[in-house]
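What follows is a group of structures, each given as structure tokens.
Bear in mind that the values in this text are calculations on the coordinates, not laboratory data. Keep in mind it's a predicted model, so treat the numbers as computed, not measured. Cβ atoms are built from the backbone, for glycine too; each structure is taken alone.
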Structure I
Amino acid sequence: MSPLVRAVCASGQQFATWRAARTSQRVFVGVCALVFAASVAATLAHNASMSAMGTLPMPGGWSMSTLWMPTCGRTWARAAVSFIGMWIVMMAAMMLPSLLPALLRYRDAIGSRTGAGRLALLTMFVSGGYTVVWTALGAGVFALGASLAALELRWPALARSVPLAASIVVLLAGALQFSTWKARRLACCRATPSLAADAASARRYGLRIGIDCVGCCAGLTAILLVVGIMDLRSMAAVTVAITAERLAPDGARVARAIGAIAVGAAGWLLAQAVSAG
């Protein structure tokens, strides 16, 4: 075979490989878009069902969601399972826009060393590790939220302090956005991986980016929890904030701008809490 023919064959193989990789990426992005749409629809449906159940007026002029308590004859175990299921779906809707670039970076990093089928499997392992971390956080959030709800129902004085405590949490979360700790977590979330193309590495990487993501989102997640976890406007605002600081060219500057907005909101909430008290 002449050098010219070999060069043409090599070019054809490279083009076929490139085209297969592009097709695989399009399919992957399409699947993620479907998952995102389904999770948004499920979140909206769950929000509507919770709204129909109403809220419980509390001392201090605020209302407690029935999300934190066993209602309609449910046990605590069923309430926990329901919350964690809702949490997973809600996190898929909120985190997928910022997670997708990380998954694409992972696929680009190992795509040349594995076939399309194995690449899809390894991506699932990464996503599974990420989901495990957020699911564990959801279980902890429910345990803490249910415990606080029980105490607030028992002690009216504690319930009256909730608006003031919420404003302080928002203030601290806003201040966290200016910290070097936040900047490091954000840099970790935006880093490009250098990994082996095997299942164990994929699982470890999924757990790692899940932990980094939870840390990076700690302040914004705290804001969502105290402002209202089922408030659609709050969910949308937090989703936009997380996505912006992950994808913007200067994510640290965006994070500080978000912190400034949070501090301003905390001042407004604090003024409301003081006037109501």
Structure II
Amino acid sequence: MSVHSSPGSDAASGRKPLTLHTLRAMQQRGEPITMLTAYDATFARLADEAGVDCLLVGDSLGMLLQGHASTLPVTLEEMVYHTACAARGNRSAWLIGDLPFGSYQQGPAQALAASAALMKAGAQMVKLEGGGWTTETVHALTQRGIPVCAHLGLTPQSVHALGGYRVQGRDDEGAATLKRHARELADAGATMLVLELVPSALASELQAELPQLMIIGIGAGPGTAGQVLVLHDMLGATRGKLPRFVRNFLEGAGSIEAAVRAYVAAVKDRSFPDPALHGY
């Protein structure tokens, strides 16, 4: 039996399992949605019990767990494995699984098969990157009962085409393209959108123009419906230079659980992200 199939609340977290309806209600009443990455049962359970609303089993595990230079080498089989691990630890958070590079680029049929594998592993929503060409795939998935989270701005699977990890949508043409893609994805049925590394003003405009999308920002300022960070980043565990918008929540927290709770509290009271760090 799936951990998401039993009714009632989880005794440890004291909350009922979150649904798209729950998340939409949060957005409508102006309560920011919190999201963190999780790749295994232990951290999924910890984040869930600390009050994180959404868990993302991200293909960022390619760099953080496997030591690759990018997310590109991650396979669907690996994503299914880690999604199943996180699902077994999770009790109430909304669980999203990344479709890795090469698992949906051939079109709707391939995407449907890959999404079905992630859903069977325990994901409640799948995430895919890019706009324009992905619209048909998003429509095909949502028409078949698979909730979709889109991903625009800096899309790591396209890092080579984008010329590296750079801020997106800074000029008029880039901003217009991003807005068009977001609107098309919303019309195709996407209900959530991760918006990564874009100017704060642009992210705020998008959220105002597309209220049907729950936009979750990462390096996109405070004007979105929610925020997401990579778990290892917000714990200060990632080696190398981190983006300036990242905050080390473990510093002074005393424990990992306290750090995650501090992150949740900071997003909820809008003290994170800091608008001063998003003046791209």
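Distance in nm of label points 7 Å out along Cα→Cβ at positions 55 and 215 was computed and gave 3.4; which structure, I, II, did it come from? Matching structure: I.
Calculated for structures I, II, distance in nm of label points 7 Å out along Cα→Cβ at positions 39 and 103 is largest in II. Comparing mean count of other Cβ atoms within 10 Å over residues 63-70 across structures I, II, the highest figure comes from I. When relative contact order in percent (Cα under 8 Å, 6 or more apart) is computed for each of I, II, the one that comes out at 17 is II. Taking FRET efficiency 1/(1 + (r/R0)^6) of positions 151 and 199 (r between Cβ atoms, R0 = 25 Å, to 0.05) from the coordinates of each of I, II, which one would give 0.05? Among I, II, the structure yielding 0.05 for FRET efficiency 1/(1 + (r/R0)^6) of positions 151 and 199 (r between Cβ atoms, R0 = 25 Å, to 0.05) is I. Here helix-only ellipticity at 222 nm (-39500 (n - 2.57) for each DSSP H run of 4 or more, over all residues; to 500) was derived from just one of the structures I, II, and that gives -11000; the source is II. So distance in nm of label points 7 Å out along Cα→Cβ at positions 231 and 263, computed for just one structure, reads 0.9; which one of I, II is that? So the calculation was done on II. Taking 22.5, 88 as the value of Rg and Dmax of the Cα atoms in Å derived from one of the structures shown (I, II), identify that structure. For Rg and Dmax of the Cα atoms in Å, the value 22.5, 88 is produced by structure I.
The maximum of distance in nm of label points 7 Å out along Cα→Cβ at positions 71 and 175 over structures I, II, that is, the highest value, falls on I.
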